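The data blocks that follow each hold one structure.
Values quoted throughout were computed directly from the atomic coordinates according to the rules given, and no laboratory measurement underlies them. The shown structure was predicted, so the numbers you read here are calculated from the model rather than taken from an experiment. Cβ atoms are built from the backbone, for glycine too; each structure is taken alone.
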Structure 1
Amino acid sequence: MILFLVVYIIYIVYRVMEAMHMLQQNLYNENNRYLRWIKRNLKRVFCIYDFIPIVFFIFLFFLDDKQIMDFVLVAGMFVYMYGIYHEYRMNKDNQNKLPLKVTSRIKRLFFTIILMIGLLLVVTVKAPNREMTVWMLIILSLSLGFIYYLVYLANIIDTPLNKIEYLYYFNKAKKKLDNYKDLTVIGITGSYGKTSSKNILNDILASKYITRATPKNYNTPYGIMMTINNDLDKFDQILITEMGAYRKGEIKTICDFVHPKYGILTVIGDAHLETFGTKENICKTKFELIEALPSDGIAILNMDDEYQTSYELKNKILVKWISIGNNKADVYATNIKCSSHGMSFDCHYNGEKITLKTRILGSHNVYNILASVALALELKIPITDIKASVLSLKATEHRLDLKKMGSFYMLDDAYNSNPVGASSALDVLNSMDGIKVIVTPGMVELGKMEKEKNYEFGKKISSVCNYCLLVGEKQTQIIKKALLDNGYDEDNIFIINNVIDAYPIIEALKEENKDIYALFENDLPDIYTEAKK
């Protein structure tokens, strides 16, 4: 019995870590993401090895013999040992892209689960009779089999403590903000381009002001609180906050907390359509930032986005419009030129024209630069400083970042692909002179439009790329269909299970006197990995 329980504990800890990892990547079941993931991944959630010992234990109700009991426990122990080996091999082959982050919340969650399992183990060991022991062994095995749901239950149990922790850090951040009376807050939201726009704006404004921007893609209330509590300094003059959302009201919550005076809305698209339900809901949510601005605030909006031009604002603020090619906008771009070395374009404002040059790529980044220029002009940044800042801009990590990788050039656009960005990335790849390769798992979280958008994506790939590496056979079925429907050579399509598998294939495509440019478009998190069985 002791040996069996030791092996059981090792195995269940293994499975608990996997389940917590998926819970964390699904934002602790925000908007039921974790439960929906379980529904889509039943083969991954339920493992046959977890349930086999239950059959053995049921026989013990009919065979009252100590030797039979020992034999069943040994058999169950070996089944779980094989389960441990199987899980180890699967994790080794699939290689998690983003490991489990051991936060205070994860530590609490793990403690709660261990407490629940420990209670069952104590009852099993202290069972007053054989029948009770057998029942507890069955319950232990069921707990292992339904471990993903047990982790979900533990997350619910921890909810009050999580809320207490949240309120503590919220009040701490709010108190700190209240003490910084002269701090100016700028909010940036949109379906795409928030992080790149934030980084561009920060680089330009830093030429005159002491700025602080939320790091990486921290765009939730918790991420913003961490920035304020850990990084914000009394000498900072401007705080630039990226604001993300999965449902209506979330951006308003952030605005009520940080009180932005200026706001940039990048573009309203189909990102997270699965959770928002409709594009109208997305639009209303993104405009929560603009409608939270004070009467002396300024909003930077995109005139080329019909959802922005048709929206009726509920507050009266100064709006500055940007555009590519539309001279009715306050700041607009013309004469855009792109190469492997960067871009240049003419920027028009207040009847003036300047030529801006930058090393970052993609037409969507022209919009990001224009928005930053429009706000920089309102904040009295000199034109010479704006030009110099734009020239020195660096690509945001994993967002159309061109770099040399061995024998080929990687165009790294692996972060969170969307229809607009993916199309722009293909345009950039098409401008390169050499062998063109794409590595992609396609796009997700587009709701009912997901198949349609991925088909359009595959169709454009067929006209640009010499080779196509699709990550995940099931996930990329619609892209492959689009390729073949448009006459793409099936021999130039490779199906791989992990992005890592792409590197040797690309290296093997090398031809004399020809450079290889490989676009890595999107790298889905581990929750989308099609595990090897």
Structure 2
Amino acid sequence: MIDQEDFIAREEDPRESMETMERVSNKLADLFGGMNHEVPLLLFTDPFINGQYCEAVRTIIRGVRELSHKVTLREYGLDHQLAQQYHVTHSPTLLFDPEHYFIRWLGAPMGQEGRTFVEAITMLGYRKTGISKPSEKILEKITSPRAIKLFVSPTCPYCPQQAVNALKAAIAGPDKISLEIIDIQANPELTEQYNALAVPICYANEILIARGAQPEELFMASLEKLEQQNFFIPESDAEQVDTDLTIIGGGPAGLTAGIYAARSGLKAVIIERGALGGQVALTPVVENYPGFAQIDGKTLVDIMVNHALQYVPIFPDEEVMEIHTGPPFEILTNRRRYSARAVLLATGASYRHLNVPGEERFAGSGVSYCSTCDGALFKGKEVVVVGGGDSALTDALYLANNDIRVTIVHRRDTFRAQDHLVNQLPQHNIKVLYNTEIKEILGDTKVEEVVLHNKQTGETSTKRTDGVFIAIGFEPATELARKTGIDLTDDGFIKCDDNHRTSIPGIYSAGDVEGGYRQIVTAAGHGSGAAITIFEDLVNPYWTAPGKK
């Protein structure tokens, strides 16, 4: 392959020595000489629009055609019927083998983009992209069309990498992937329309999916998910994985445990059936995690996952079906079998929902399930708290202490909370609506009011509010623990000692599945503590001590 610097020098520096130019020409001739497929190019131009770019495209293609007879060029005006047939509206626009692919270049492949142009010609001429196996697997998952718009600049050294990624996708999947490479200098109106002021920037189906250059697999994953992906986890074909520790759950507790276990010298893996990061990935803004005054929940998860991947393999989208007690433990998933000396359950918990209209729509826009996470956002405002247990009243008192006007909505006529919490409500001017349920949450772009139904009188009314804090309990993910025979608490959480040991020796727990404060930082603390305990126990198993079964 031609050196990128050589090609760029040829394009950018007309004073380049004849020796260097001859070397570049010979490399290109060798590169193009083995092509066994025609590469037909169609160029559409308008003499009154971007004339200098039109001439630049002609010059570049003329040079390529001198080196290979496989490259052909036909040029038409924007008023030609073929321009209408191919929906071409910008000058210049270069189409690559339009009978087989939808790949077009709006502008001229000059400067840094000379490399991209050479890559496009050779991929089409050889019908080989060099795409990786993991990338192929990702593309196979794409079942609906993807229309890529990639904005580049001749002066951007990072653009060719992303452009080559996009070319590989379009050539490998011509039936479902189209590509427009758009030169921002030649197309200022499109640049402004898409706010493409920092290249490379990529859209697919009019959705922003990537800023900056990415490794190939990350680009393909972003294209498949239609949102920027910040880490890539290759799929494994292994039928069995042997480990010291199998961690079930990829939230803060599980990810932290993986890091600490690996740093202790244990061979560990993490299995996650749902979204990595758990509830954190669904949290719009996190304001109480040390080191970050404010951070998007998904961004925090990406940081954690990337950190964990430096130490431990992660198996996403994989569900554990059974755990057979050992030693060793046998963990059966919907994909494979794991053998482990110890197991950590970090399966988490989820908030119970009201399941009323507007709840899902306004989640993160006025609907919250965590007063300590989001309370500060409502200072000086008015909110309702839904629930009648300890959690609801604790949330209400916490919010009231932060200069927030609070009304509790409770569906019964008495609280289930402890008396000392109930007795504090009048002291903080917290109003209570008994025998009342929320039937709907209303607003435009955020919560503005709730529809209330009084169960005693049958009356329906509305109440203005800035937020709705739902505190009606948690659903710990303990199905696997129950099936395995692990003891649970009266509240349904995993029962464990101070060192995260469960009732079955060799099986441990960490995070929200144990109950407690249900905070990111405490879950991470649980994960590290559990991993340290597991390391110490595997070195000196407590269950083999005298008097232990």
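Here the criterion is distance in nm of label points 7 Å out along Cα→Cβ at positions 339 and 387, and among 1, 2 the highest value is seen for 2. Consider the structures 1, 2: one of them gives 4.9 for distance in nm of label points 7 Å out along Cα→Cβ at positions 35 and 435 as calculated from the coordinates. Say which. The structure behind it is 1.
Hey, Rg and Dmax of the Cα atoms in Å, for residues 347-450 alone derived from one of 1, 2 reads 13.3, 39; which structure? Value 13.3, 39 for Rg and Dmax of the Cα atoms in Å, for residues 347-450 alone corresponds to 2 out of 1, 2. Could you tell me which structure in 1, 2 was used to calculate Rg/Rh (Cα atoms, Kirkwood Rh) as 1.09? Here the read-out was taken from 2.
Can you spot which of 1, 2 the value -15500 was calculated from, given it is helix-only ellipticity at 222 nm (-39500 (n - 2.57) for each DSSP H run of 4 or more, over all residues; to 500)?
1
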